[in-house]
Structure P
Amino acid sequence: MKKILYSFLILSSVALSAQKNPAVKFAVANDIVGTVGMFNARKAIVQSSNAYKSAAGLPQGLKKYSFLAERGLTEVKIKNGFEGLDRISLAQLNEQNGLPENTPVMIEGYEFPDTTVKIYGDIMGGTEVKDYNGKKTLFLKVSNLK
């Protein structure tokens, strides 16, 4: 009985840690992932933005981010001369945390299998390496959820 209870608790904790955070709203600019809140805080650098309500409505250039479009996805165009925001690839983040570069990264419950994807440094709220599906995985918390 204890083994069954233990197994249930372990599976529950893995499932809870991998749940998608409904508060996070992703945005993509120049093929780099950020959040709507991050760009709202930097309105002076935004030339335009276009919100898509579902993965089905995404233009071809954003199709690779369709896994983020469950609650919508915003495409942001940054004004010329303001593209210098800090960015890092998920592979580099894995490397900094002692993980193989090609290990998928979890961001607020969303699994990013392609570690060549870059994210803006402004969204990084904290990182933690945890077991996920029997493998050490980097979990990233987002600082600007709105």
Structure Q
Amino acid sequence: MNAEDIGIMKIQIEHRNPTLREYQILRGSTGWEDLDDSTVEKGLENSLFAVCAIAGGQTVGIGRIIGDGAIYFYIQDVIVMPAFRKMGIGDRIMRELEEWLHKNTYRHSFIGLMAAEGVKDFYTRFGYLERGSSRPGMNKLRD
């Protein structure tokens, strides 16, 4: 099956974590660092909320929310398979995540995300802003 065979109306959204295999396939499509299966399983178990976009029985997109469930929430792993991009699937995933956040966050809860190169404009459509120079974002990866 290819993307041309699937209309956007045939994309199903499921509220669930991706399976280990689905996650590893989607993550692999991004060029991000490889993670071992036990690490992925633990991470997925700790999701607050997740969605999968399904086309013809295949998971073609995912998105997760992680955090402490009260003060801090982070949108994580919004991934759409390359062949299925520019079809509105990412928008549908984000709308589901945003709806969950609207219902499950509190006044002044922090909602953050780290955008990959080239997708900043996608997230600004949902109200996300770059951090100012007086509040630089930082991160590190463990060796």
Structure R
Amino acid sequence: MSAPLDALHAEIGVARHSDWMTVDQKMIDGFAEATLDRQFIHIDPVRAAQTPFGGTVAHGFLTLSLLPHLLTSIPDPAASGMGMNINYGLDRVRFIHPVRSGSRIRALSTLMSVEQRSPGQFQQTRDMTVEIEGQEKPALIATWHIIFTI
């Protein structure tokens, strides 16, 4: 095995946190415009305050789309020997708890497996949890598949 693969295999089962990031109303509004999902619970603070959420909340897909960014702040001992990474897809995505505007979130990533697909091409599977600061329940859970080259 190569050094990057050895380092990656040593990470199987290890859970690591990303840095915290704030999901603010400007980000939520930008996502609403980009996706044309302008439901009032995302963009209208007055109406959203009258819902059980008590204010605007991020789109579940916004939270999901932040996974690549959150993953970049997690130390990766194999990164220096890797080529490109390609999002291969997600399994078991569940939106557990809403992310209120102004909340801080972070990812908890656990590498579950690394498998060779072809010479020089591999697939890693990660269990991902997006945590919300001060909340017991996570925003989302998912299993993420990433193809990478060495």
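Could you figure out which one of P, Q, R the value 3.7 for distance in nm of label points 7 Å out along Cα→Cβ at positions 32 and 88 was computed from?
Working through the options, I get structure R.
Hey, Rg/Rh (Cα atoms, Kirkwood Rh) derived from one of P, Q, R reads 1.02; which structure?
Going label by label, the one that fits is P.
Values in this text are rule-based calculations from the coordinates and carry no lab data. Keep in mind that what you see is a predicted model, and the values were worked out from it rather than measured. Cβ atoms are built from the backbone, for glycine too; each structure is taken alone.
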